[in-house]
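Okay, got some structures for you below.
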Structure 1
Amino acid sequence: MTGSTAASFTADDYRARMERAARTAAEASLAGLLVAPGPDLVWLTGYTPPAVTERLTLLVLAAGQDPVLVVPALEAPDAHRAPGAPALEAPDAHRAPGAPALTLRDWTDGKDPYAATAALLDASGRFGISDNAWALHLLALQQAMPGSSYASLTEALPMLRAVKDAAELDLMAAAGAAADATFEEIRNVPFAGRRESEVAADLDRLLRGHGHEQVDFTIVASGPNGANPHHEAADRVIARGDMVVLDFGGLRDGYGSDTSRTVHVGEPTDEERRVHAIVREAQEAGFRAVRPGAACQDVDRAARQVIADAGYGEYFIHRTGHGIGVTTHEPPYMIEGEERPLVPGMCFSVEPGIYLPGRFGVRIEDIVTVTEDGGRRLNTTTRELVIVE
């Protein structure tokens with residue numbers, strides 16, 4: 001399990017998720033879902049195998065039957081300890097009325113787990129399968145069921161994890177607060193004369209100090225490196241006069257944080273202040289566009305229009321935002337052409353930027369959740385241009 005996430009949810013929470021996933025799959029004309037180890041399996045069952053190997057572990061959610069977790073026999077004791085799984089001594093403990101009971105089906109080395117899995121399924125059905133499932137396993141399932149077909153889970157059910165419940169929102173807010181606390185500390189460390197990689201190490205240390213069990217990225221992009229949105233911190237020495245893009249986040253209690261702030265080493269020029277002010281206005285416009293029923297693309301359009309009107313449209317080179325939850329990047333995406341409506345409980349970034357090649361970049365990012373009447377920021381640190389030493 002990731003961090004202490006599993007302790008935050010009950011067995012009934014996981015079973016309700018599995019029931020909803022199976023129902024949603026049926027509504028999408030899928031014969032079922034096949035969920036390999038990864039974030040989907042954690043979200044649905046609270047279970048992470050002790051090691052991800054060539055041995056098949058697969059959650060089978062098929063219409064009209066209780067969910068089955070296929071596991072190697074040597075890992076069955078660990079699987080039984082998962083919050084969504086039946087206890088060894090009390091298989092139906094805490095089962096909610098009408099909720100599906102998760103059955104464990106173990107297999108031993110030397111046996112064919114794909115034939116056993118195929119026996120649970122409609123051999124001619126179309127299934128949603130985890131994006132991170134091994135090709136080894138998918139090909140073996142296709143061989144066991146030649147009439148079957150598959151679609152990636154993200155393609156088939158992109159909104160499966162998008163809407164967070166109250167407990168999930170609390171965890172998201174706590175992760176955002178931890179990232180904010182990290183920024184409040186990092187703005188007070190020395191920047192000038194230090195390598196980007198050294199400041200990135202500070203970010204990693206601070207995130208972990210504020211409760212993150214996993215740090216996914218610590219972007220420190222100084223001077224001309226700031227024009228690369230996904231620059232990896234390197235050995236460039238940060239100098240006085242540099243604009244520095246900071247973008248950092250990871251998982252705290254299994255839920256994601258992701259925030260960007262742009263700071264300046266010493267006094268900025270008028271142009272640097274102006275570009276930062278444009279991005280700040282664009283980020284505010286994107287946030288104001290968040291409301292139930294609005295399309296995802298409306299958030300992108302609102303932020304992008306501000307930057308285009310200021311004459312920098314060609315220098316905003318990525319989408320305005322991405323969903324976040326048990327992974328730091330997931331659907332929905334705030335981009336032109338995404339007409340999916342916003343729903344209360346969705347969480348995503350609003351992060352416009354301007355990137356001037358060879359010179360500098362600016363990005364400001366908050367995680368936002370949709371409320372009943374608008375949006376709420378989960379990051380609350382200042383969006384003003386911060387001066388650092």
Structure 2
Amino acid sequence: MQVGIDQIGLFTPDKYVDMVDLANARKQDPNKFLVGIGQREMSVADITQDAVSMGINATLKFIDKIDKNKVGLLIFGTESSIDQSKSASLFVKTALKLKPEVRTFEVKEACFGLTAALMMARDFVRVHPEQTAIVIGSDIARYGVNTAGEVTQGAGSVAMLIKADPSILALNNGHSAYSEDINDFWRPNYSRTALVDGKYSTQVYLDFFKKTYTDYKKQKGLKTSDFDAITYHLPFTKMGMKANNIAIEGQDQATMIKLERSFAAAKQLSSRVGNIYTASLYMSLLSLLENGELPAGSLIGLFSYGSGAMAEFYSGKLVEGYEKQIDPTADQAMLDRRKKLTVKQYEDVFNTALLDPEDGLELTSDDEVGTWYFAGTKDHIRQYRVKE
């Protein structure tokens with residue numbers, strides 16, 4: 001029995017800042033951001049969008065296509081949690097009107113959270129093949145205005161349906177995992193913005209990629225040339241390119257060209273949305289499917305990394321007809337409908353979103369009709385509504 005990804009949905013908020021504008025405001029050469037970091041645009045979440053609302057909106061992209069009665073598990077991976085106790089998944093479950101028998105909880109390990117959710121969902125479906133599972137990664141990457149990490153911020157969510165006999169990607173057995181207790185990136189409870197040692201984190205990311213990728217190939221008896229594409233966790237696209245360069249080093253020209261082209265396709269969404277932590281790898285996968293030209297049966301490697309640090313490499317094969325399950329036109333339209341902010345507007349939106357609204361103050365959204373949003377707190381209970 002094959003188990004894997006049957007549906008995938010992406011959501012990002014309706015505002016963005018252009019990297020050229022940001023570079024000019026910070027008195028930097030725009031190519032430092034465009035080429036050196038590899039980013040073109042950065043989605044910005046205002047105070048009405050948080051991990052929960054974005055997770056709801058991402059799942060709504062496919063919820064009407066599935067049998068909700070078969071959903072037996074809902075896992076929410078995030079490092080932008082809105083409560084120290086209550087799971088974000090419970091808010092999502094209510095908004096989606098899923099049955100009360102669904103097992104649901106939240107997981108955390110930096111950007112590895114959605115991969116952890118996916119692996120648990122895969123195992124759940126293997127034991128309960130008549131049921132399906134929804135996994136969500138949803139995050140707002142915040143380092144602060146005019147900080148070294150500012151250009152690697154972003155906001156968004158990816159939701160996936162995991163089931164037997166999937167329609168998009170069948171997951172292969174086996175994986176290679178590696179972890180160490182290190183401090184390359186973290187966010188204390190008292191801080192709304194993350195702390196990061198950028199150069200150290202990049203080096204750890206690349207070291208963990210070498211370890212897991214080499215071990216996985218050895219386990220499975222694979223060569224680099226066997227992969228039709230490798231997708232990466234992309235906190236910024238240049239980091240993934242560095243890993244891809246390691247993968248293709250010393251390979252024949254055909255393999256190098258193949259994996260360079262697939263990476264170019266896989267980075268497109270990230271270059272416009274920015275860093276979305278737990279969902280970044282899976283936005284890369286979606287970008288590959290929407291912008292690449294891979295046939296059914298293609299072998300795709302996936303490298304997941306979460307600071308602190310945890311990494312995993314695994315693979316899957318594209319299912320016949322996977323193209324029918326994705327909608328690149330709709331995702332392009334979602335990005336194009338975003339409102340471009342001036343740098344001053346972006347700074348105001350960003351700093352306002354760092355503050356908790358006064359309890360009892362009702363927030364309203366300026367996003368499209370049908371979009372779920374955070375409407376403030378009532379008696380210190382978070383309220384979520386849909387734009388009418």
Structure 3
Amino acid sequence: MMWAFRDKIAVAGVGYSPLTRRSERSLASLAVEAVDAALGDAGVDRRVLDGLTTSPSMPRYGGAKGTVEGVDVVTPWALGERLGIHTHTRWTGSTNGMVTQAFMEAAMAIASGVCSHVIVYRALHVPPGSYINYENRFAVGPEQWLAPFGFSGPPSWAASVVKRYFEMFGYSRDDFTRYIVDNRANTCRNPHGFWRGKPLVADDYRNARMIADPMSILDCDIPVDGCVALLLTSTERARDLKQKPALLTGFSAGTHSPPTGVPMTLDDIWIGCEQVATRLWEATGMAPHDFDTAQLYDGFAPFVYLWLEGLGIVPRGEGLAFLRDGHGSLGGKLPVNTGGGALGEGRLHGMTQLAEAVIQVTDRGGERQVPGARRAIATISNGLTKATAFAISRDEGQ
């Protein structure tokens with residue numbers, strides 16, 4: 001069923017704080033900076049805001065999962081007080097999935113008239129220490145069968161998926177070299193990219209430190225301290241603001257959970273991505289060939305080619321060849337992760353993909369701009385429960 005509010009909700013502003021490692025500033029101050037930047041981008045001030053939403057959880061997987069307000073997390077109610085808008089805020093949202101669930105809720109809050117201007121933000125802090133260290137004395141539930149074998153964190157889960165993919169289709173790590181090098185080149189064109197100014201060559205990838213064979217450090221996104229914020233409002237209101245609006249044509253969410261209890265398998269990711277895609281085509285009336293650029297979730301690099309396959313852009317088993325042959329590069333058949341994605345810009349749980357989709361369809365990509373990009377697709381997570389996809393379109397109705 002086509003979404004009733006197709007193209008009636010818009011992103012009117014994009015805002016970034018600095019994205020760094022081990023910031024000396026509090027996460028709360030970085031969140032305020034990103035919000036003010038998004039408002040300034042749209043040409044409005046804090047007084048118009050009547051909604052805030054995020055997914056404040058999951059600072060990291062390993063070690064002490066911090067929950068200190070303003071340091072490890074920034075909740076909407078605390079941010080509202082810092083912004084001085086808590087007395088006239090009409091709606092706040094706080095989801096336990098990726099932040100893109102909050103983006104969907106914000107769109108529906110605006111469509112229903114609950115509020116008029118909502119900031120969707122994601123603020124992340126990565127404390128010192130190992131990202132996936134296992135510090136519990138006892139393993140319970142499914143972990144008692146996973147943790148003793150070092151299978152207790154996402155890199156090892158993703159590595160098992162990659163190894164199966166390689167075995168099925170005859171690929172090797174070297175087939176991914178072109179994409180990793182191209183992706184870093186995109187990052188170097190992005191003023192917000194963490195790895196800007198630090199290009200890679202093929203041997204850098206081939207010789208990268210192994211994390212979980214065949215996954216290297218360069219197949220993992222870069223954890224950052226920082227925040228990205230997007231201002232959502234109605235398309236009608238957005239057309240009176242400073243920037244060209246980017247229209248939300250539709251979205252979809254996945255509900256496929258691994259039936260075996262294993263966190264990730266190749267088959268489950270394929271099934272989940274295909275489910276998300278089918279629901280997106282139903283909600284938008286669009287198809288894979290309708291997009292000019294794809295911002296595909298890359299918390300781990302292999303998710304990129306699995307999304308290409310799950311979306312139906314290429315058949316199963318051909319996603320890595322698509323990237324290996326340069327079809328995802330700038331100037332290729334379908335430019336992928338034009339701002340460098342989470343591998344290059346920073347780990348922001350989907351905000352990287354959403355923000356870049358907005359930037360592309362509003363012609364603000366600078367030297368990384370895809371000429372004439374009218375529609376962008378953004379996918380978040382790995383296809384499993386709470387994975388999402390968004391169709392973002394250029395406003396051609398003015």
Structures 1, 2, 3 compared on mean count of other Cβ atoms within 10 Å over residues 107-114: the greatest is 2
Taking mean count of other Cβ atoms within 10 Å over residues 139-146 for each of 1, 2, 3, the highest value is that of structure 2
Matching 147 (volume of the Cα convex hull per residue in Å³, for residues 203-370 alone, computed) against labels 1, 2, 3 points to structure 3
If you rank structures 1, 2, 3 by mean count of other Cβ atoms within 10 Å over residues 187-194, the highest one is 3
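Bear in mind these aren't lab numbers, they're just calculated from the coordinates by the rules spelled out. Just so you know, these numbers come straight off a predicted model, no measurement behind them. Cβ atoms are built from the backbone, for glycine too; each structure is taken alone.
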